[in-house]
Structure 1
Amino acid sequence: MLSTNGDTYLGGDDFDREVMNLIAHEMNVDLTQTHDMEFLQHLRDAAERAKIALSESHSVQLQVHGAKPYERAFTRQEFESIIAPLVQRSLDKCKAALRDAKLSPNQIDEVVMVGGSTRIPYVRQQVKQFFGRELHTDLNPDEVVALGAAVQAGILAGSNRNLLLLDVIPLSLGIETLGGVVDKVIDRNSTVPCKATTRYTTFKDGQTAIKINIYQGERELVQDCKLLGEFTLGGIPPMPAQFAQVDVTFLVDANGMLTVTAEEKRSGQKSSVSVKAAHGLSNDEVEKLVLESVDHAHADFDARRFIEFKNKADADLRHTEKALLQARSQLSAEQLQTIDTAKSSLQAAMAGNNVNELHGAVDTFNEATTPLAEALMNAAAQQLLQGRREGEVDADAI
């Protein structure tokens, strides 16, 4: 499977409801106010009978029995006109699935019709027109899903080794990183089962634990994604910032179960948690999250860039403070003033929200601290060469 999409709140009952609304309007009945359950059942039965009959006939008699009898001719053309928006909603889901799979309609080999409503001539006509090919209608549309589930159960049980059905991840999976950013480890529409590993590190000196927050969604910040679970990797030996090497592995099995494991490579400390990757989201909720990611793509990208530049700026400031303690005396007053000025500008940009200003301030600060970096390198080289003769110097060590 390359992609999946759909609307769990759209189906034959919606077609019935459109016919019910038409009848109720002509009978001057407000369906939102009536509590006559017997009348509503008669109305529903009449709508369903008409829908089914119009798959074979071009006209039927709409009849509602009860205290207020109702009867009139109802044509297939009328029926098609009121269900057209609902059918278009289904075709929009087809477009989204094709887009995610990076395919065009003419690249589809077979279109299998599933569900009783696919017997409606207008539905078949619109689907055939959309895909530009004849439809596969040999299978009973009421039984196709059950047959497919039985086949998949047989595959998972190992009874049929000649077939393989591969599902996909409906939403990207990742973890929260510094500043509330979601770093995606497994991308949306990755084939199940799947596995991916990404390496992270610590941010503070002496950090002995890391909290892993697991999210799903397509947005860039955790505030716009769904939290799936969390756990803590402890027992990390105290080390300078960015020395620890923590591998975070995401594994999604054939049943959609997600297992996240974190391991610190230097110490061997390991911790993990298992959660359901789908997290009970309906297809509508999945589609909503995907569409929101498209609508907010530009703003989300800028927000993520700002946080990443801010994290870098914070790390650069800390490293510079440490470096100045060692090599301040080797810089001129002018060089120190340039660093102070760049530092003030960087801190002001960090307090704002303009990503381009922050980017420029980071670059300016890095240029201002270049003499400091050179002084540190020179000091390290002098210490390495101290007391050695020319023939004893290893160029690679320098």
Structure 2
Amino acid sequence: MAKVVLAYSGGLDTSVCIPWLKERKKLDVIAFSANVGQGEDLRPIEEKAKRSGAIACHVVDLRERFVTEYIWPSLRAGAMYGDGYLLATALSRPLIAAELVRIAEEHGAEFIAHGCTGKGNDQVRFEASVAALAPHLKVIAPLREWELKTREEEIEYAKARNIPVPVTKKSPYSYDRNLWGISIECGVLEDPWARPPEDAYLLTKAPEKAPDKPVEIEIGFEAGIPRSLDGKALGGVELVSRLNEIGAEHGVGRLDQIEDRLVGIKSREVYEAPAGTILHAAHKAIEGMCLPKDVLEMQRQLSLRYGQLVYNGLWFGLLRESLDRFFERTQAEVTGVARVRLYKGAATVNGRKVPYGLYDKSLSTYDTGDTFDRSASEGFVKLWSLPLRVEGARSRRRRERGADSGE
């Protein structure tokens, strides 16, 4: 039989996908589960996949790669989407797709399958990534094809085939979680006027219930990448995990926004991203000390584009690779330490120091030691405002001509 590699979470949808692919598509199913820091115990997943009918199951820890190859480049680029979505789910998809392709090639599979619905962004991210990496592979999306319309129908389908059905309590919310953040949808959140209930949040404390005493932390960067916390060198996974804990305790990292999905609809999205919120604030503070004004202005434009292409599933295109080369060069200068104050939901930078910055106190000070040549300012202001002076003179002549002609 031909083979298909299925992106398998162990949840209801992908558990049902295994027998459906066997029966309807006549395929041998190889399951694959990625550990990207979703906080679940993945040890039982191999047995569950095989009990559901898979001929093999790969469980791969991708956390280090996720941080090093995806999170850090996006942080270095200052990438986000909309009003501040830090792209947690979007960043994990190309990594998972790349591993799907690797396993498919290892097993000689002709197909890849996923459990995404037909109205979300993830279907595009998976399939666009596969198209870029292995255009010869065919993609199957069971949830876009099958006749099962409700959760109850899926459960009955699984029970009739003795497929182990997840026994977790059904939540009114839909979650996608990884090391970089949590996305929360469905339930009352589909009403854009409704306040997100506290039980929707998995990680962060409500800001009003956060500690009354603020905490200050220091984050060290080398060439745009965070390397230390409070002076202690940490690996990427440990650093992000620790900042998630600290930020969550102080209510940092919540976001509620109306988002424009790639498929053309608006959706209400709620996110938690404590570590990302802290690191983006700290990184921006160090950049401001190290990079010239024109570079910062260009970066803001390219950061927006970078966030869009990640959100839209175009990670493996030439544009992202080219933008990374730009950011690698600018970030070579971004080294230093930012001090961040966490208090009642806010992450505020209140100090920064760099070894080779562009900030020069002797030029900016109004106190003793001022070396700025004020006498040069008069000529500068005259030249700077010269175009406006010429425009103003032209407008004055027009007004005078109009007055003379009686207009």
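Brief remarks follow.
- For helix-only ellipticity at 222 nm (-39500 (n - 2.57) for each DSSP H run of 4 or more, over all residues; to 500) computed as -15000, the structure of 1, 2 it came from: 1
- For semi-axes √(5λ) of the Cα gyration tensor in Å computed as 48, 26, 22, the structure of 1, 2 it came from: 2
- When percent of Cα pairs over 18 Å apart, for residues 238-285 alone is computed for each of 1, 2, the one that comes out at 47 is 1.
- Cα extents along the principal axes in Å, for residues 86-173 alone derived as 40, 34, 22 - corresponding label from 1, 2: 1
- Looking across 1, 2, the calculation of relative contact order in percent (Cα under 8 Å, 6 or more apart) that yields 11 traces back to 1.
- Read-out Kirkwood radius over Cα pairs in Å, for residues 126-221 alone, computed value 18.5, structure in 1, 2: 2
Readers should treat all values here as calculations from the given coordinates under stated rules, not as data from a laboratory. None of these values were measured; they are calculated from a predicted model.
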